[in-house]
Structure 1
């Protein structure tokens with residue numbers, strides 16, 4: 001019993017020292033490396049006493065600490081010159097007291113994670129301030145719109161199935177919208193952080209995260225003039241398409257993780273071909289540089305509603321095709337859907353595989369057909385919007401990928417799966 005108490009107080013002391021070290025390094029006048037450990041251990045002692053005398057002990061401890069903070073600030077106000085008034089250290093002190101009290105009855109792992117996160121958050125003051133200074137009105141609107149999409153609209157949608165074939169679930173449909181918009185927003189803010197002059201490889205990666213189709217259109221158009229070399233444009237377009245391939249696998253991993261052992265290997269085989277081609281193209285690039293084109297806000301409500309409608313239509317189309325044409329009908333839906341949006345057919349197919357309405361061997365083939373259809377569509381866009389040089393490079397690269405993808409579709413063994421899944425199931 002005593003050993004457990006000493007361990008508890010030791011963890012409390014360590015968390016206080018961690019946060020106190022950061023505050024001392026930041027030259028906080030209110031509390032530093034000695035005061036924060038005392039505050040945290042004080043919270044733990046109050047939590048221990050409260051086990052016998054009730055929660056009012058913790059409440060009084062918190063009130064006492066708040067009183068000390070107020071008195072300390074009042075005394076500092078009398079100092080000359082006047083100090084900058086801030087609440088960071090005061091709030092951290094109250095939180096560390098509460099965290100010390102939580103340790104008595106709560107999870108030590110959670111307490112350590114929270115304490116360490118607070119220390120890191122305090123340490124990143126300058127970095128966070130610089131980041132906020134770079135956020136403009138457009139970026140703030142993107143954040144607020146994503147909050148509306150994920151925390152306002154999603155919770156109020158009914159979690160029930162409606163419509164033909166009983167497959168439309170508003171909550172699940174919008175959950176996929178949140179997933180796709182979240183991925184796009186991640187790429188958008190990465191673009192904002194690294195800037196337009198992010199380099200060829202990073203430009204392609206960010207373009208793939210935000211929208212590989214939009215990136216293809218933008219770079220293909222730029223080759224009509226002389227702003228961007230054909231090789232540079234081909235590299236960025238190709239990398240963006242490769243990242244969209246990774247994006248597809250990520251979506252399967254999120255929606256249908258139990259299928260990865262069967263679905264991931266054939267998709268990874270095609271991606272490996274893309275990777276080899278991309279590396280080869282990169283080494284034969286010229287040394288010209290170009291700024292990445294400006295990216296639009298992926299969290300616009302209109303964009304979210306459009307994707308939600310597309311996803312719902314794909315769900316209905318897959319249910320209809322499966323009912324009337326069997327599994328073979330899904331390939332038609334994959335080809336048509338893949339021309340404009342691979343995400344929708346990927347998520348829809350993943351859902352079918354999860355509920356057992358589609359065999360895994362057919363599922364990954366439907367997804368791969370959609371990806372190959374999208375690649376062919378983007379090659380056509382380059383042919384229409386770009387110059388002959390960039391189209392020649394893209395046609396050759398995408399042509400090799402299409403051939404490789406078709407070979408995987410025809411010759412990949414149906415019973416192949418990752419050995420890791422066998423160990424996990426066993």
Structure 2
């Protein structure tokens with residue numbers, strides 16, 4: 001298994017670690033003078049030398065690029081020494097709350113957008129409104145959904161670094177062998193269905209439906225929104241993924257298996273490995289796979305925005321955010337220096353994009369440098385209709401229930417309607433528990 005895609009399986013952290021850490025009492029952390037307003041919001045740092053710890057989950061090729069950027073930052077800032085510790089994402093989200101509670105947490109933490117509210121509610125991270133204000137950052141500088149996703153109870157806890165959507169990968173050699181134009185991947189439901197029919201005639205099951213969150217669950221999430229549905233209601237109080245649009249989306253995927261366009265019981269990551277091995281033609285997967293495919297020159301591949309199967313375009317996406325971690329003993333110098341790093345790397349997000357991410361800052365995203373990264377920038381248009389996981393406390397566990405319900409349907413253990421009904425019943429209980437737990 002290639003380490004890049006295997007590690008990225010943890011993109012959402014799967015919620016298990018945070019759920020297990022619910023009992024932690026973090027409210028007592030950070031005694032003494034409030035350090036959240038330390039410094040000038042990241043413009044510069046002129047204090048004494050400080051050592052900072054940063055935790056992240058970049059275990060793939062993106063980790064090498066991230067560390068190189070940290071080295072560059074350290075070389076340019078004599079009074080700030082930043083040390084990086086990297087965990088697998090699921091281990092990372094398990095370790096962080098306990099480390100903060102015991103006083104052994106990092107100063108800076110990279111966090112996915114859908115984990116911000118939970119960690120803010122648990123007082124693992126501190127507000128960053130002054131950073132946004134001092135740097136003149138506003139919603140206009142980012143995709144609106146990403147910017148709003150950093151808010152919890154009207155305070156900002158995350159500064160967005162990037163966005164990573166799902167993309168449509170296709171094997172050109174397989175398409176050509178089936179008599180299809182490798183330069184024109186399908187963009188509509190009819191095109192997609194017609195291509196699968198031709199592929200089947202040539203002996204290829206064109207689109208393998210994975211029962212796992214990575215990547216079948218994210219494909220289903222995209223399709224729920226494409227068919228006009230949603231996972232939760234507007235208030236985030238009720239699960240809605242058993243409504244007609246979601247059932248239609250789930251049925252469309254399970255029907256592909258029944259029609260012989262996908263094997264049953266596809267293994268974890270087997271859909272992607274089949275694409276690379278020429279055993280299928282199409283794979284919906286994360287933007288992070290671009291760099292992995294570049295390591296396989298023997299594979300003739302392309303990438304494009306997801307086809308529109310439903311009534312409107314939509315694609316699953318998430319975002320990495322920078323956060324500052326709450327400490328037992330506040331150190332205004334460390335907080336001030338941490339803000340300087342967050343600002344610096346945000347401004348250098350074009351370099352970070354080479355790791356397989358779309359820069360969060362609009363000015364960087366629209367610049368010639370990013371456009372020159374043709375494969376990665378080809379997915380940037382999806383940000384106009386990206387469907388980000390909801391940013392609400394405890395949502396990680398509820399999303400796991402959503403993915404588990406989908407898995408039951410894909411494995412044929414339940415009909416799509418029954419699987420989603422059962423999932424919603426469990427999800428509604430989780431949402432009610434979260435309201436009690438987090439007081440919102």
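FYI, it's all coordinate maths here, none of it is from the lab. These figures come from a predicted structure and were not determined experimentally. Cβ atoms are built from the backbone, for glycine too; each structure is taken alone.
Work out the source of 16.6 here, i.e. which of 1, 2 gives that when mean count of other Cβ atoms within 10 Å over residues 48-55 is computed. So the calculation was done on 2. Looking just at FRET efficiency 1/(1 + (r/R0)^6) of positions 232 and 256 (r between Cβ atoms, R0 = 35 Å, to 0.05), which of the labels 1, 2 belongs to the structure with the highest value? That would be structure 2. Name the one structure among 1, 2 that relative contact order in percent (Cα under 8 Å, 6 or more apart) of 14 was derived from. Structure 1 accounts for this read-out. Computed over structures 1, 2, volume of the Cα convex hull per residue in Å³ reaches its largest value in 1.
Please state which of the structures 1, 2 yields 0.05 when FRET efficiency 1/(1 + (r/R0)^6) of positions 56 and 136 (r between Cβ atoms, R0 = 30 Å, to 0.05) is computed from it. Attributed to the structure labelled 1. Could you tell me which structure in 1, 2 was used to calculate helix-only ellipticity at 222 nm (-39500 (n - 2.57) for each DSSP H run of 4 or more, over all residues; to 500) as -12500? Of the structures listed, the value fits 2.
Using FRET efficiency 1/(1 + (r/R0)^6) of positions 152 and 336 (r between Cβ atoms, R0 = 25 Å, to 0.05) as the calculated read-out, with 0.65 as its value, let me know the right label among 1, 2. Going label by label, the one that fits is 2.
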